[in-house]
1. Using the calculated result 4.2 for distance in nm of label points 7 Å out along Cα→Cβ at positions 50 and 74, pick out the matching structure from I, II.
2. Identify which of structures I, II gives the largest calculated value of mean count of other Cβ atoms within 10 Å over residues 2-9.
3. Looking at Cα Rg over 2.2 N^0.38 Å, point out which structure of I, II has the largest value.
4. Could you tell me which structure in I, II was used to calculate mean count of other Cβ atoms within 10 Å over residues 18-25 as 10.4?
5. Which of I, II yields -18000 for helix-only ellipticity at 222 nm (-39500 (n - 2.57) for each DSSP H run of 4 or more, over all residues; to 500), as computed?
6. Assuming 2.9 is distance in nm of label points 7 Å out along Cα→Cβ at positions 34 and 58 as calculated from a single structure, say which of I, II it is.
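Please treat every number below as a calculation from the coordinates, not as lab data. Because the structure is predicted, anything quoted here is derived from the model rather than measured. Cβ atoms are built from the backbone, for glycine too; each structure is taken alone.
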Structure I
Amino acid sequence: MATINVNVDENVKKQAKDTLEYLGTNFTNVINMLLRQIILTESIPFEVKIPKLNKETMKAMEDTEKGIGLSKAYTNLNEMWKDLEKED
C-alpha cells in the first residue's frame, strides 16, 4: 500500500468530504476508483475544460467582485424599515 499526500483548499476538502459521506464513501475509495479509471482508460476519465461564460455573466461576476449592485446591509430592523418607507 502507498500513501499520497495532496494539498487541497480547506473549503473544497470539507465540501467534498460532506458529499462523499452523503454518498456513503470516502476519499480513499474515490481516489482508488479514479486511479483505476486512469489506468483502464489511459486518460483522465472526465472532461477537463474551461467553462464558457457569456458576456452578461462575466459582467455580473466582475460587478460582484467590485461590490457593484449589492444590497445595502442593515445593522438593525428600524433602519431597514425607514429605507423601505422611503421607496414608496
Structure II
Amino acid sequence: MTARLVRYEGHVQGVGFRYSVKTIARGFDVVGTVRNLPDGRVELTAAAHEPEELEAFLEEIAVHSALAHHIRKVESQPLDDPSGLRGFEILS
C-alpha cells in the first residue's frame, strides 16, 4: 500500500475543502482522512493499493475547479504506516 501525508495551505478552511476532497475520494480506490489544522492548513492522509491510483486522486484535488483556486501551497511526504485507515473520513 502506498500512502502520503499532504498539507494544503491557502484559503482552504471554511470553503468546503474537506467535503470536496471526500467527494473526490468516492471516485477513487483510496482510504484516508482529511482535517483542518489549527494553523489554517488542511491535512490529508491518503492511501491506495496502487501508487497510480493515489497520484490520480491527488492530481484531481489539485485541478478540481472548486478547490484549485483555494490552494496556495502543497507539502507532501510519504507515509510509512497507513494501517488503521478505513474508508474516507473527515476529522474535526
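1. Working: I: 4.2; II: 2.0.
Working through the options, I get structure I.
2. Details: I: 6.1; II: 18.9.
That would be structure II.
3. Numbers: I: 1.88; II: 0.97.
Greatest value across I, II: structure I.
4. On the way: I: 10.4; II: 18.0.
The read-out comes from structure I.
5. Working: I: -18000; II: -7000.
The structure behind it is I.
6. Numbers: I: 2.9; II: 1.5.
Value 2.9 for distance in nm of label points 7 Å out along Cα→Cβ at positions 34 and 58 corresponds to I out of I, II.
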